[in-house]
Structure I
């Protein structure tokens with residue numbers, strides 16, 4: 001290109017011939033290296049096509065002059081190629097067309113996994129206690145969804161103050177029970193809204209203040225409970241329960257659904273102190289973001305413990321409390337499983353044990369609660385973990401809800417050093433045996449994009465799982481990794497093939513070569529590449545999915561499962577303690593801690609271990625463009641009759657995304673990262689926001705076609721829900737933004753409905 005430029009500057013025709021050689025050799029190289037994958041052509045040819053267009057006009061001025069007809073032909077061909085490429089960008093690539101034979105029937109003839117609630121309600125986080133996120137409402141259909149309009153908007157007023165260290169966007173899925181819609185705010189206030197008008201009925205102030213919120217956590221929902229002790233008509237016969245996120249005052253709250261007043265008989269004046277037995281808890285180190293399930297009258301609590309800070313932060317203990325009076329009934333401490341009550345005086349629950357931060361699911365018939373677990377807070381180094389901790393990390397653990405005793409454990413990653421904790425809620429379903437009889441099952445999605453279907457009585461897989469060899473390259477002899485890892489080969493994988501240098505991407509040739517060099521500088525052997533010290537290593541899938549806390553949705557009437565998932569790679573490196581100190585990496589509770597040098601989302605000092613961890617997205621730091629080819633976000637429907645993909649497509653457009661953090665406003669559907677999940681209605685629609693383009697969409701569940709969308713005033717990183725009042729079906733979403741996804745902060749609760 002330099003040589004071509006020199007000759008062109010001298011107006012010599014050789015410059016054009018050199019450029020033509022570069023152009024056609026690049027074209028041949030592109031086809032040889034990546035075939036006809038559309039997005040692979042962009043960084044290799046976009047600049048050359050524009051230059052060819054400009055050069056065409058200069059051809060008559062070179063040497064003895066080129067025929068103007070030839071010159072116009074070169075420019076015209078370049079313009080046509082550019083136009084064709086631009087038009088092709090609007091076609092959603094990576095779309096899997098649906099098969100013709102949509103089953104349209106349940107998996108089993110006689111369903112056993114059922115819960116009872118009015119069709120008009122959405123009374124738990126997952127709509128029902130099976131966490132299906134499926135509503136039997138069918139007023140809104142693919143035929144009329146195009147008429148869906150905004151019905152009301154409510155603003156909570158809970159916006160992060162300017163200059164606050166951590167944005168706390170709302171990620172709430174509202175509940176609708178009877179005459180109210182219930183939401184919580186990032187400050188843990190509980191609000192009851194009129195479901196028909198969006199007007200506030202009452203607001204319970206939790207007492208949480210912005211000055212006491214150091215960590216960017218958010219309330220994802222509340223829990224509804226009907227007392228079996230308090231008579232109908234008495235205060236707190238029905239109550240809303242939620243955990244709080246405020247620093248230094250970690251509580252469980254219970255309020256009356258009619259008045260919003262505290263339930264005085266619950267704990268101490270409506271509050272249970274969750275700090276009891278935990279020992280020292282640095283402000284912001286733990287939070288209660290997930291709405292706790294209530295199973296047979298037992299509230300089961302878990303907590304997120306901040307990643308990457310210390311080897312021995314507060315415990316990941318799981319506890320059961322009475323939903324009537326808030327009394328502690330049991331505790332599951334991994335290292336002391338036989339100790340069911342509070343620790344003796346002077347002791348605490350075992351510190352540093354794996355925590356569970358995702359939403360849990362209960363089975364009242366079996367008396368079990370299914371706990372998705374993570375790791376110890378030092379995610380990327382496992383040599384100091386105890387056998388008890390290793391046995392239950394990155395697993396589904398079934399606990400007896402009466403006693404807190406472990407009934408079974410199923411592990412999805414052995415000796416996890418990749419932050420592949422399970423962030424999703426388990427969904428309960430009926431799965432047929434060889435004779436078509438219903439087996440009580442559950443599906444748990446993972447950050448790896450693996451979907452494990454388990455017998456929820458025994459924990460055994462119901463679809464085929466294989467233990468496959470894992471990479472064994474190792475820089476840390478004292479921390480060997482598992483020789484094999486489980487792969488759920490009986491279910492479609494929500495993920496892409498391993499990365500290669502040829503799949504490195506960018507908007508220009510310079511972007512692409514920067515990312516290719518970055519790829520070569522890192523260690524990478526595919527999934528489960530071991531953490532490294534001397535050089536970075538690439539983690540793909542990254543620690544934000546596959547499937548994260550948005551979980552999946554399941555239509556039991558048709559046997560269709562739907563999930564969105566991410567395609568983002570991470571660029572990580574273990575840092576010896578001396579290097580961590582040089583960089584100023586300190587634990588969150590250290591007086592010298594600085595958020596600016598935390599080490600990225602999930603990164604940190606990993607104090608009390610030999611290594612800190614630097615975590616970054618594999619991207620061009622100058623433009624902010626990801627290094628792997630699009631798509632970066634997908635949504636998939638799976639027919640559970642056959643365990644095959646029904647349809648699959650990218651999720652999200654470029655309208656709110658672009659280089660240097662600029663919005664392009666281009667409706668190019670190349671797929672963007674998402675947080676939040678889908679919901680399904682009996683009207684044949686999948687509703688989902690989640691993506692970083694600030695849109696909420698409706699998708700035809702049979703075809704995968706997007707049939708409606710609306711622009712949200714802030715990031716919609718939450719899961720929508722639907723309900724009915726006065727014969728009218730509404731679809732509601734909380735638009736509050738998301739700190740990690742860099743979407744606009746907001747305080748909106750928005751409901752949509754068809755014109756009356």
Structure II
């Protein structure tokens with residue numbers, strides 16, 4: 001349970017915290033107050049007249065060539081006031097029906113257009129409970145959002161907004177209400193043109209090559225897979241290039257680049273008919289990272305980004321390279337749908353990133369944005385949970401629209417502790433009439449893999465009996481089969497047979513008194529968590545001894561309002577990686593209250609994902625009061641703090657680990673993590689075992705390394721009169737093999 005401190009900043013909460021609570025404790029409104037119902041009668045005639053006027057306005061509002069892209073498309077929302085005002089009512093084309101939210105700010109409604117489409121504006125037909133301030137954001141994947149409108153309204157009048165771009169998902173968020181009620185829309189219309197060819201995404205899933213790749217985990221194909229969680233990164237030099245084969249000559253209109261932090265400061269976009277002779281379409285002399293849209297012209301089968309200068313000491317890295325345009329008379333050869341194994345009969349994951357709806361959803365401080373899409377995003381750390389409208393009930397459901405008729409052969413459920421003992425798996429052709437293909441009254445929770453057989457476009461998990469006092473909650477609702485309209489899921493790399501290539505290291509061979517290498521380490525400053533007594537100083541407690549060791553020294557001195565100081569450092573934003581052998585040779589100190597640690601944190605902690613959702617891998621923790629025992633532990637939403645998944649171990653002869661240097665290592669791949677002490681296997685965290693016995697496995701993404709020496713805390717206890725000061729944690733080296 002090593003302490004968490006956001007790298008390079010003040011302390012952030014974590015460590016020893018109770019397991020994340022399940023369910024929503026907020027009170028829901030059963031309906032609008034009686035006072036409002038009373039005045040409704042007085043306004044009935046005016047409402048009828050206004051609706052007639054609105055309908056007339058709707059019939060004539062659209063200019064020639066403008067179409068409504070959103071009508072009848074899958075629509076979800078943060079909440080609904082009642083079953084009579086669902087999100088779908090705002091996109092049904094009927095201005096006599098409406099969506100209305102719960103009675104609070106920051107409520108949202110979102111529509112899935114079914115594919116990336118060009119939009120030219122939005123029409124909002126507000127009910128009297130309008131939003132006085134709101135934003136409209138767009139996304140191509142339902143995860144990364146770009147705000148295109150910061151809007152205001154002063155009445156319930158219809159608003160016509162001009163904005164242009166391309167997106168699959170459109171979300172309106174009301175940030176300030178005009179009334180004491182929620183926010184309410186008769187219609188949310190996303191407008192496009194009858195000519196949408198220029199918005200066609202041509203590059204997704206097409207064959208992609210590059211001048212180099214940093215590793216097998218960052219291939220060129222990751223930049224054209226439509227997944228913003230995977231990336232291509234090059235060798236650490238320039239020039240570097242990446243190119244995509246569109247399959248045939250196409251008319252090109254633009255390129256969208258979603259850069260990782262290692263972006264290019266100078267590059268060209270080139271096109272070619274044959275992959276040999278290239279024409280420069282655009283030249284960029286500087287870039288600031290983030291997302292760029294670059295206009296193109298002409299035609300080409302091949303599109304290449306050629307980078308000639310880079311912003312960092314690393315290579316060039318792109319989350320996505322997206323080429324847009326239209327086709328000529330040639331038709332590209334379709335790319336085969338990727339399969340997901342192990343699944344019988346050629347089945348693939350059909351539910352990833354597909355529209356989901358549910359009987360209710362939780363979205364509050366206890367479970368933030370625990371909406372249906374979180375069970376369909378292949379992110380093991382996010383979840384859907386039912387709301388608590390005045391008391392938990394057994395009835396509930398979660399369903400997914402697969403986009404087209406499919407044969408469903410397998411359903412995998414990864415439950416939160418709030419699981420169902422009774423439920424059915426159902427399929428439907430129309431989302432109305434359901435056929436049960438699996439039923440149980442003895443659900444066990446954790447991970448359930450169900451072999452089923454049925455045909456339909458919609459798949460529903462119909463929930464009938466709770467396992468405990470709360471509602472229902474799922475980390476994953478994965479539907480496999482054939483047909484449908486699948487989106488390519490994230491790629492999970494297969495385990496390497498061995499890790500022998502040294503990818504990164506620090507041997508700590510600096511001059512005596514010198515600090516850590518700033519190109520490799522970030523030094524933390526601030527207080528720790530878990531009741532720790534020290535202050536981590538930015539200088540002074542982390543130094544080389546001139547004999548090939550880093551010294552992390554704990555001292556009895558005042559700083560930052562604490563009576564003790566120590567050191568902590570990490571590799572955040574300097575070296576982060578997925579999979580490998582991570583090892584350090586360390587000599588730990590002895591003494592009541594000391595808590596040395598060698599561990600890793602999930603890199604998404606740096607971008608705001610809170611602990612333990614980002615994941616924590618403790619490779620070595622030793623308590624100074626008993627240095628005969630070492631601990632290795634994993635922390636995740638379903639198992640963390642004192643309930644983490646791990647083990648303890650000793651040297652074969654039981655000798656104190658503080659007597660000499662010892663080597664701790666973790667070998668980490670897609671099947672699990674194996675822990676070693678002096679090259680002796682001491683503990684194994686098997687992915688399949690963890691999923692079937694404790695909860696989701698959340699370690700298939702980038703992590704960074706941390707070293708620290710804590711003083712005192714909830715686990716080791718406070719220092720006392722016997723504690724020797726100063727104390728030194730010596731590190732001979734840290735090495736990462738890939």
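None of the figures in this text is laboratory data; all of them are computed from the coordinates on show. Computed from a prediction, not measured in an experiment: that's the story for all the values here. Cβ atoms are built from the backbone, for glycine too; each structure is taken alone.
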Label whose coordinates, when P(r) over Cα pairs in 10 Å bins from 0, in percent is calculated, return 3, 13, 20, 23, 21, 13, 6, 1, 0 (choices I, II): II
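Upon calculation of helix-only ellipticity at 222 nm (-39500 (n - 2.57) for each DSSP H run of 4 or more, over all residues; to 500) from the atomic coordinates, which of the structures I, II produces -4000? Walk me through the intermediate numbers first.
Numbers: I: -4000; II: -1500.
Label of the source structure: I.
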Work out which structure the value 163 belongs to, where volume of the Cα convex hull per residue in Å³, for residues 142-373 alone was derived from one of I, II. I
As an exercise: FRET efficiency 1/(1 + (r/R0)^6) of positions 78 and 446 (r between Cβ atoms, R0 = 30 Å, to 0.05), calculated from one structure in I, II, equals 0.05. Which structure is it? I
